[in-house]
Structure P
Amino acid sequence: MRRTVALCVVLLLGCTALVACDSSTDSRTVTLVTHDSFAVSKAELRAFEQAHNVRVKILKSGDAGSTLNQVILTKGKPLGDAMFGVDNTFLARAVNSDVFEPYVPHDLGTVPARFRLDPTNELTPIDYADVCLNYDRASLAAKGVSPPTSLDDLVQPEYKGMLVIENPASSSPGLAFVLATIAKYGDGWRDYWTKLRANGLKVDDGWEQAYYTDFAGGGQGGTFPLVVSYASSPPAGVTKGTPAVAPTGAALDTCFRQVEFAGVLRGAKHPGLARELVDWMLSEPFQAGVADQMYVYPLRDGVKVPPSWALYAPVPGHPFILTPTQIARSRNTWINEWTDTVLR
C-alpha cells in the first residue's frame, strides 16, 4: 500500500501555512472554529502550543452569525473542537441547539457575575464590547456635517445615503444594532427602520465588508462616512502619536452591549484539548492581548487595556441591553420583520 502524507492547514493571524504531518501529529491538532475577526499574537499562540504540546488550527468561518449557523448545521460531526465568537445575541440559540458541552473553566471566578449569562455553563464569557454607530471625521467634515450623536440623528436629511450596516440575519453586530433600536423605540422600531431605509443605507453581509470595504474610515477606500461597528474600534485608526481625537469616533448613545463566549463543541475529537483552549482564553496572557488584537475589552478582573483607550474607546455609560431570554423569544420574528421592512 502506498504511504500518503497528510497536510494540516494551520491559520495564524490570517496567514495560511501548509505543513506536512503524520497521524501522530494530527492527534495533537486542536481546531478552534471562530469568526473572521478573531486574532491572537503569534507569540501567545506559540506559547500555548508549546505548553500543551499541541498544534492549533484556527478555522475562520465568516461573521459570528454565519459561524454559529455552520456549527449548528454540522451538529454531530463538528467542524472543530471548540468555538469562539458566540455572543449574547445568539447565546440562547447556541445553547438550545445542543452543540456545546458543559464546562466550567478554572478561572471563571475572575469574570464578573453580570457577564456570566449562561447558567448551563456551556458557553464561557471571554470579552465584551459595545456595538455602536461609528463615523469618519474627515468624510463628515468634507460634507460640512457634524457627527451624529443619537439614533434619531440617522433619519435626518443631512445623513442621507451615508450609512452602511450589516445584515442581522448573518451578522452579530448587525443584529446588535437592530436590538438597540428595539430597546429604544419598542413597538415603534419598524417605523424607525422605515425612515432609515428611506434615508438611504447600504446593507452588507458582515462586519469585515462593511468596515474595511465600504466605510470611509476603514482604510481601503470606502465612501460611507457612517458604519455599524464598535465603541472600541476608533483606536485602530490611530497609527502614530497621541492625537487629541482618533480619525474615527463612536456615538456612545447608540450602543448595544455585546459579550462574546467560547465553548467546547459536542462530539469534538479532542475534548480535553478543547477545554484547554477555553481555559487559555480566560488566562491572563490571552486576556491581556484582546484589546490590541481584537479591539474588545477583556473580562478577567484586573487585566488592563492600553492607556489610549481612555481617550479613543471609552466604555458607554448606558448601553442598550436586552436579556438573552428576550432575544431568544423574538429574534427570528425580529429578523424576519426587519427583512420585510428593509430589504423587500
Structure Q
Amino acid sequence: MPVDDATTAPRAELRDAAPTLEEVAALAGVSRSTASRALNGGKRVSPTAQASVDAAIAQLNYTPNRAARSLVTRRTDSIALVIPEPDERVLTDPFFSGTLNGLSSALAGSDLQLVLIISRPGDSERTERYLRNGHVDGAVVVSHHKSDRLDTLLADSRMPSVFVGRPLNEVGRLHYIDVDNYGGGRLAAEHLVATGRKRIGMVAGPQDMAAGRDRLRGWVDVLEANGLPTDLMVTSDFTADAAADAMTELLDKHPDIDAVLAASDLIAVGGINVLHERSRSIPDEIAIIGFDNLGVSTSPALTTITNPVVAMSRAAGHMLLDLLENGERDAQHTQFSPELVVRASTAPSDD
C-alpha cells in the first residue's frame, strides 16, 4: 500500500521538534510549574521531584529556551568582561589575553556566556547604559582608571561585580582581586640596589590607576631608605610606544642613570628599544627591570616581577560566580604576592 506523504510529514516534523517543558513535566510526572522551578534552581522542589525532572531532561535531551527562561528568572546567563582601554592595547597587550584565559577557565563549568566590552576612553556613558539596562548578570572589570567611573557605578548598583586590580576609590561594597603592587615595586627597587646601582630611574605607569601609584610608591620608599635620589622619574601609559617616548625623556634629563624600573614589561620593551638605539649597553651601562612576567621577548632577557594575571582573573571569576549564587555580601579583597624573576637585564654592576 503506498505511503501517504501528506499524512506522514507532520509526524516527522513532530519527531524532529525540540522537546518542550510540558513534555519534561509529563515524563517526570510533575506539574509544569514544578518542572520550571526544578530547571531554574530547584527552590521549593522536593529531592524526588528534582531527580525525576533531571532524569526527564536527560532522556529527552531537553535544552531550555534562554529567552523564555530569562523572563522567569530575570537572568541573562551572561557576564561582562569590561576593559576600559583603547582597542589597540587590548589586542596587543598580553595582560588581557591572560585575563581572558583566567576568566574563561573559571566559567568553564558553568552555563554562563562571556561578553567582552571594550570601553574606549571617553565612551564610558555607553558602557554605563549597557550595564544598567540589565544585559548581563554581573561584571568583571580590569584595567580600571579613575575617570572611568565604573567603581562608583557598580558600587551604587545591585549588579554583582569584581575588579581585577584595586580601584582607586574603594567606595561601597567593591570586591577586587589584586597583586601587591607596592610590594612588587619594593622588590624591584631592592634588587637594583643590591646589584650596586646608584642612579636608579623609573618609568612609572599611569597615576590614575592604583597599580601605577602603588608600584611608584614602592620604588620611592626603597630609594629613600637607601639615601638615593627619587627625582629620576617620568610617567607613561602601559604601552611600548608611549614608553619609548618616556624613556627618551628620562635619558635626556638624566643621562647618568645606571638602572631603570619599568612599571610593566611592555614599558620595559619600549625602554629597551630606546637604549639599543642609543647604543647603551644592557646591563653593563644601564640595568632594566620590568613588571608582569607575561613572556615578552627582549634582548637581553628581562628581569621582572611576576603579576599572576591568569590566577587573579580565575579568582575573580570564582568570586563572581559565588556572588551570583549566594548574593551580595561585605566587600571581599584578595591579594596575591609578587615574585622577583632574575634574568640577564640586571646583572650586577662592576662599580
Can you tell which of P, Q yields 191 when volume of the Cα convex hull per residue in Å³ is derived from it?
-> Q
If you rank structures P, Q by percent of Cα pairs over 19 Å apart, for residues 139-218 alone, the highest one is Q
Have a look at P, Q and say which one yields -14000 for helix-only ellipticity at 222 nm (-39500 (n - 2.57) for each DSSP H run of 4 or more, over all residues; to 500), as calculated.
-> Q
Can you spot which of P, Q the value 4.4 was calculated from, given it is distance in nm of label points 7 Å out along Cα→Cβ at positions 35 and 315?
-> Q
If relative contact order in percent (Cα under 8 Å, 6 or more apart) is computed to be 17, which of P, Q is the source?
-> Q
A value of 16.6, 51 was derived for Rg and Dmax of the Cα atoms in Å, for residues 227-330 alone; which structure in P, Q was it taken from?
-> P
Label whose coordinates, when distance in nm of label points 7 Å out along Cα→Cβ at positions 59 and 251 is calculated, return 7.5 (choices P, Q) | Q
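Readers should treat all values here as calculations from the given coordinates under stated rules, not as data from a laboratory. Bear in mind that the values here come from a model prediction, so they are computed numbers and not experimental data. Cβ atoms are built from the backbone, for glycine too; each structure is taken alone.
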